[in-house]
Structure I
Amino acid sequence: MKILITGVAGFIGSNLAEALLKEGHHIVGLDNMSQGDLLNMAAFQNHPQFQFIKEDILNVEGFVNAAAGCDVIYHLAAFKIPRFGNAYDTLHINAQGTQNAIDAAVKHNSHLIFSSTSDVYGKNPNVPFSEEHDLVIGPPTVKRWAYALSKAFDEQMCFAEAERRQLKFTIVRFFGGYGPNQNLTWWGGPQSVFINNALDNIAIPVHGKGLQTRSFTYVADHVEGLICAMQAQKSIGQVFNLGNDREMTIVNLAKMIWEMVRPGTEPKIEFIPYETFGKYEDVERRVPDITKTKNILGFQAKWSLEQGLPKTIEWQIDRRKLLQQAKATETTA
């Protein structure tokens, strides 16, 4: 098949592209490179079945043209983490970019697979989260909710456009992705920063008391789930949780990473009060109910943290070396 991936130079997009190329598909990759990295595409950039288009998802004409002839559109590009960025950009880019993805899918009769987030469940206390659970979002005065709201809005647009214009869509809600090609900043998640700090032998910053829990999913599992969503006819018009259902406190994740990087040494952890971020609300627990995903997609995450984190740490060591070499080359040039 011919498949379009937005955010192809990003974390999940690059891993998905590589996997689909190995299956023999033709991939059109779209990315404006604002957060993407050319290194993420190094393994397949010259593949004869891969076409890269540097384009912004806000350019509807460029988006629609890139999607011509595509059977499937994976819309992974997004703007997130308003805690560290601009809430307006989060709302605007995610809403308009997804509308453009919908317009492209409708025009070309493509199957749109939209990447949402576990963040949409918000403050719902019913754990594990089922796809039918309420989305409980905090007040508009807390910009931390801009990302969750933007994705919840996009989900509603998918359903509305299916009714209005017969859009074929599947929604996947990612839970805690990590692995090769992850962003090395907070943009990539806590594990990225924790690994960096452990490698540098400096204290790992843990927000609050670190008792908030998350579930962490190795990227190979996210990729497999995305491919299952494309292949399963029954996925059309449905929402699925994609994640590992193992619950882990953030402080225990920090300790696990420290032990893997510096075995036998006392972990260095710095607890950062939430007040540091101003008006901020964290989610106490975030764990998926994976029943629907198993029953309809036939997918269940396979990788444990004990298996996935060592591979991620090994990759991150190599990536840091490449970045240091590139920086040294620029300095001497």
Structure II
Amino acid sequence: MMKDTLILAIESSCDETAAAVVKNGRTVLSNVISSQIELHKLYGGVVPEIASRKHIEKINQVIQEALDDAGVTLDDLDAIGVTYGPGLVGALLVGVAEAKAIAYAKKLPLVGVHHIEGHVSANYIENPDLEPPFLCLIVSGGHTHLVVVKDYGEFEILGRTRDDAAGEAFDKVARAIGLGYPGGPKIDKLSNEGDPDAIPFPRAKVDDGPYDFSFSGLKSAVLNYLNKCHMTGKKVVEADVAASFQKAVTDVLVGNTVRAAKELNMDKLALAGGVASNQHLRQAMEEACRKENIRLYRPSPILCTDNAAMIGAAAYYEYKKGTRHGWDLNAIPNLRLGER
């Protein structure tokens, strides 16, 4: 009988201080998240320096809580997994330094994890039948990627955003409407009250990249619409703006992804990243996949946004492949998917 592999995972790439204990890459024994959203709301977005300081304050408490919730101690662990990029450099450094300190003190293997690989791996936690290869749409505040997951930790990038990431566009449009931070959940909620066909916002296509995305033109179209309304005295129905904008984003995300699945003859499709918790995107993707007989996998919303359980899942498969990092592991804020 094989021995269970327990990994303590640490995530601090942006404004969540998170730690989790994951068994065999798929079973979450604990998943603790300390969010800074209320703090950053005051500034309309994440302030990197404040985020870093808050990580320092919280990280030891969060790790201890994760260990206690899992009913284990540091002596029970087989490895330490940690996000080392991409993300905010100061925030990443807090998690990396903590992981190195624990690994050094307890003589445990250190496994650095790519943050986006973590988001993809969130799908393994709730879907025991999901194994590579499959197609994955990764949508978050900083990333919009369409990739083929060829194997655990191995990716072929089919398309990516040429400008704004989908989540970034959500935040900017939410700010323009006056919804504040965080933009994505607020637009998702307000859209329920609006007409998604009220305003014909554009759907961008990239001629030389059939699976690439572009959202800056859509964002500009929303801003121009709002400015024109203010200049002409036309009443702005915020719910209609939110719903029409969200539908434009969703149409492009779903259209490119399902087209890629059909053209590549892939019958398994997964969602990943913070924007994957958007209810309208999830529903639209479900409907499209049902029509095309594609199996859709998506994590629960709590596993879509930043958390350490997904890092523990990714770290397990890297650990099994023999990935080990030394004490020179550093934060890499612009780490590309597929880089080590």
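Supply the structure label, taken from I, II, corresponding to relative contact order in percent (Cα under 8 Å, 6 or more apart) with the calculated value 17. Of the options listed, only I reproduces it.
With semi-axes √(5λ) of the Cα gyration tensor in Å, for residues 159-254 alone coming out at 22, 14, 12, pick the structure among I, II it was computed from. Going through each structure in turn, the value belongs to II. Could you figure out which one of I, II the value -14500 for helix-only ellipticity at 222 nm (-39500 (n - 2.57) for each DSSP H run of 4 or more, over all residues; to 500) was computed from? Derived from the structure labelled II. Suppose you compute distance in nm of label points 7 Å out along Cα→Cβ at positions 47 and 231 for every structure in I, II: which one lands on 3.5? Answer for the origin of the read-out: II.
Looking across I, II, the calculation of mean count of other Cβ atoms within 10 Å over residues 175-182 that yields 23.8 traces back to I.
Coordinate-derived values only; no laboratory data. Quick caveat, the model's predicted, so the values are computed rather than measured. Cβ atoms are built from the backbone, for glycine too; each structure is taken alone.
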